[in-house]
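Each structure below appears as structure tokens.
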Structure 1
Amino acid sequence: MNKKTKKKITIRFFLYILGGAVIGICLSFGTFYAKTSLEQLFSSFYAGLLASSPQLSILLGLSTILLAYIPLAKARKRIADWNGWNDDTDDTFYRQTDRLLNFSIGISTLAAIVLFIMFALLTIATLRKHVNVYLFFAVMLCFLFFMIFQSLLQRKAVEQLRILNPEKKGDALELHFRKKWLESSDEQERLSAYAASYKAFSSLGIIFSVLYILLILLIPFFNIGFLPFLCVGCMWLIPTGIYLWEASREKPKQ
């Protein structure tokens, strides 16, 4: 790298820092200037969210089940009508069916995270007397049903994928399913999985930075203590530390 290129990169870096600082200052002044009106808006919205958390939880749970089941049902029908041949004309069939099954698995995976978020919201609403205790336990039973049903949908989708790819191994309900599935994949599939994992990891820095900024901006409106910052910081440190540790271990020997 020559000195001219290095100088351009350095200038661009400081411009990014300066631009971020200017945007942060403008947001901070705007937040404090409109503190009263925004505080009322956030407070009323948050209270309404807590009060409607049981209904919202049930609606989201049922919606995720429906979104995961529809592509799975379509894929199962396609496989049931499949003649079992593996020639060039089947390429579209494989790609479309694989896309449907992976979409179903993806929705089921995201649904578990959404349900955990709603569980936290419902717990807060119950502790703050927005929701009756009996209603809380009733929704908890629904949560349990949603989690079990989503897990079974994942297993069904994996079983359909194994019909298309008999060499694949693993049961979706196994503890080390992802490891077995990846080990039974070919080299191209592994490279795709590794590339997707790295993209997800490289996006974490931006996501956590945005989360920190949002938390700072929300301090005037909510009773935010140090714990949310500590949680976000730990979630940022742990994957970064694991990545650095594994990268130092997996360096090729000269």
Structure 2
Amino acid sequence: MAQKPNVKRPERKEKGERNMNRAVILLIAGLVGEWYLLMADRYYARGTIKQVVAWYNYLGVMRWVGLAVLAAGVAFYVLREKKTWYAPLGESLAGVGAFFAFTSAAMRHVYPTSVTVMCVLVPVLLILGIVYLFYQAEFSVQATALAMSLFAVVLLGRSATMRVKVCAGIAIAGILALLVCTAMLKKKNGVLEKGGTRLRVFPSGMDYRLTFGVLVLCLALVLLAVFAAASSFYSTWALAVVSFVLAVYYTIKLM
């Protein structure tokens, strides 16, 4: 008996190629952004007085340039129905504009901590983006929660200032938001409904226990580090081990 052709195979191949192209673009953008931030760290955060003043003035200009490019990108994206090539151009311009507007404003107003934080944040976002493109949706949620938890726990282990506690509070709010959204999607069998359209976020019949367990663990470890800073060392190692185990687990599931 002849085997029936797999009608989903061409679709999966097309999706894989599309995600690969996006991953390459994301990797290039992340490397360029990280290089830019490392230059800022070298000549602005740790530079001479003359270099700091020059960079401060430069960032003041780039803040407005970034906002202008962001506005142009949004305009192109809104007009995407008239010209098909408006959409990718609009997305690219909006991303570049948002990056320069945000980084310029942050580096000017939160000096020099913001430079160091963004130097760490860009590689983390790059990894999360690649996870989102190639891995299962549930691992994307788990990896996002783990990244926020690690960021908060490491900061709490180094300092107990109000700024660090605010960052930890943002991480806690983010994890809670992921927990609530996951619970809502579980009730709707992983489907997001908006404006009459249905978008499948999680696969049908997914086992949510692992995702809920990871989110609860992340929340508990961040709260523990908030009230007991001495536990941050052990919490950091626990989160790192869980991240590694989950990465191996979901990589094997892809094979």
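We did not get these values from a lab; they are worked out from the coordinates using the rules stated. Nothing here was measured: the structure is a model prediction, and the numbers come from that model.
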Quick check: 21 is what I get for relative contact order in percent (Cα under 8 Å, 6 or more apart), calculated from one of 1, 2. Which structure matches? 1
A value of 1.01 was computed for Rg/Rh (Cα atoms, Kirkwood Rh); which of 1, 2 is the source structure? 2
